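Below: a set of structures, written as structure tokens.
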Structure P
Amino acid sequence: MTTLEIKDLHAEVATPDGDTVKILNGVNLTVKSGETHAIMGPNGSGKSTLSYAIAGHPKYTVTSGSITLDGENVLEMSVDERARAGLFLAMQYPVEVPGVSMSNFLRTAATAVRGEAPKLRHWVKEVKESMNELDIDAAFADRSVNEGFSGGEKKRHEILQLGLLKPKIAILDETDSGLDVDALRIVSEGVNRYRERENGGVLLITHYTRILRYIQPQFVHVFVSGRIVAEGGPELAEELDANGYVKFTQSAPTPSASPTAVPHPAGAGA
């Protein structure tokens, strides 16, 4: 049983003019193996910042609070150490990596996470089967990572990584954005396969309920002003679909002024 635990997490981001803006205002959340949690909230509420803070993006500074994975301090880990420990982030906007083929990227990533290079014959079979499940053309293996890919192709590649790297906890940042109906179904099936095969925990960040018709969460959290303001089961997502976020944005408490923050020893959470 794996447990990702976030306690009273506060984080800020540096602006181009050198100032800082506080984004997270005391997030408390626990995700365990086999659980699917959906975080829903309006634009600008800090959902993506939460995902980046967990993954260790250097742009975001954790100023107080804690993130632990099976009791280990995630904030003291580098980005690659977090990945090896079992954390995975599927980004809202996957980056292009010109000059690096998809096949080389995947095998290098698998080697880093598994601690040794997978045997080539078994690896080729594993990748082929995973690509077939996601309806990815075999020719993509020789193309540069995400270069010239459509939005749907990029998202399928993210889920291909998820299936091959087999993390303990998967954080999916608006994986449904830019997907047509067919791609949404295929991507969702890939997430469900991962959860079933690996008993993985899933933290799904989204604006809309359409993906929740395919990936059904046990827990739904409403995220407003950098914190969770309401929690419930699938019925909460249905309420949001019917009525929107107005009820929660109007009643959300204004973040109180916090004492002078001392940057975490890990700096920007990297």
Structure Q
Amino acid sequence: MNKLSGKTAVITGAAAGFGKATAFKFASENVANMTLVDLNENGLLETQKEIAQKYPSCKTIIVKADVSDEAAVKGFVERTVETFHSLDIIFNNAGIEGHAAKIADMPFDMFKRDLAVNLHSVFLGMKYAIGYMKDHGGGVIVNTASIGGLVALPGSCGYVATKHAILGLTKNGAAEYGKDGIRVNAVCPGFVMTDLHARVLKGLTGGAPEDVKKMIEDNSNATPMGRYGKPEEIADLVLFLASEDSAYISGVAIAIDGGFTVL
């Protein structure tokens, strides 16, 4: 239970879903310090409160921030270093489901918004974390991509474009900074019931309960393991990649999708 003992981590999208589950997983492994970032301040406060109750030795700060804004990202990285005097791990996880549309029907403004929130945020998180890590002994970066970074998801062109691009950034980061002691990897979750996925289902179906239920069943049936994943299962993989258990792994994108992308 000490895989992250003494480490300092930044987690974006920490108010819910993969980010919140990972914050608890890190705290359970004795991470010393965490900066929890999200636009949902109430959700952040709840995450912080629950961690303080269960893992009182873990020091946390919360930052309400738009991860697509360069000044905001630079700010929470700098605040982390100023507060904890270190930065060992960043989990670039925050993102949106994207506008549901095929390519010909995709408004350009919506496409640019998907790029800003899902892709620019990861670039900025990498840029400013690496800026510190390369001069301070290295570190670990984990980026949230998706099965949408590995295969097509018809009707989600903006989302798929951003997630494929995240894999490119991940590979370049690993190639450029490996000799600086920095490892960069990506996780590619399949179908996991989070608030974001619930919005995806609503966007693709129009929100009718029977249509949502049918899509959940279809997604489960299309997955060889026959079920949805759990946020905690994604957090287990992020922990593995953030810890020394994966000390010789860098530049990879790991599908955690119940076998969906092997078909």
Structure R
Amino acid sequence: MRRRSFAAVLAAATLTLGLAACGSSDDSEAKPTDTLKVGVSPVPHGEILKYVQDNLAAAEGLKLEIVEFNDYIQPNVALSEKQLGANYFQHIPYLEEEVAAKGYKFTALKPVHIEPLGVYSKTVKAIADVPAGGVVGIPNDPSNSGRALNLLAKNGLLTLKDGVGVKATEKDIVANPKNLQFKALEAAQLPRSLEDTAISVINGNYAIETGLKPATDSLALETGDDNPYANLVVVRTGEEADERVVKLEKLLHSPEVKKFIEEKYQGSVLAAF
């Protein structure tokens, strides 16, 4: 009995090891998927990509998997860790900031659209009416906070040092005649800040997601002229020529997508091509 039991156990263990080895071999030989997985902000990036997926991709033989993110950090983490084949949520100044801070080996492709940054309020009806000492909500990431300060400066609420451009910080404010108080928040939180601020400067995608219409609801709005904040597809460096990426780029810059952006967003999102 003991001999038979030991033999049975030994045989079972050998079989288990054999199956595990076979499983390991199969995993190592797994073929890469032909589907391009793209990380996006839900609006408008996800909506634009869904239009491509539903109306244009099949004719090009392109299969897409759309993965939505609700912040600006995780899409680059996921791309770096090869959980995604591409992402579509950011502009060049933000990408440069991320690369400098985290060492990502990423390449940006061609601009697709611009989400104009806007100034919004629940209480103030015009920029000139912003009260003295008012609290102003701005994004807390450096590229978008500099962008927000530039928009406020262009609308006469403050003055910045000459030449600071998109890298402006609160330290670069040389005149603040209304003694505005700045409250830096994660970009996704800014629409909810409107209850607690005189005005908030909100990224276009988060404004649209919460029901605001940048073209009509904002007190001030960026224009598309010489705007460096066009959003685009980003891939790992060296994968720009991936056939799936090339097909996606072709479709995102097609007349059909341009028409979709113009008709759906009515000036709240601008085609950048």
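Taking percent of Cα pairs over 19 Å apart, for residues 156-211 alone as the measure, the highest value among P, Q, R is held by Q.
State the single structure among P, Q, R that was used to calculate Cα extents along the principal axes in Å, giving 57, 43, 40.
Working: P: 57, 43, 40; Q: 50, 38, 33; R: 93, 47, 33.
Traced to structure P.
A value of 25.1 was derived for mean count of other Cβ atoms within 10 Å over residues 92-99; which structure in P, Q, R was it taken from?
Details: P: 12.6; Q: 25.1; R: 18.5.
Only structure Q yields this read-out.
We did not get these values from a lab; they are worked out from the coordinates using the rules stated. Computed from a predicted structure; not experimentally measured. Cβ atoms are built from the backbone, for glycine too; each structure is taken alone.
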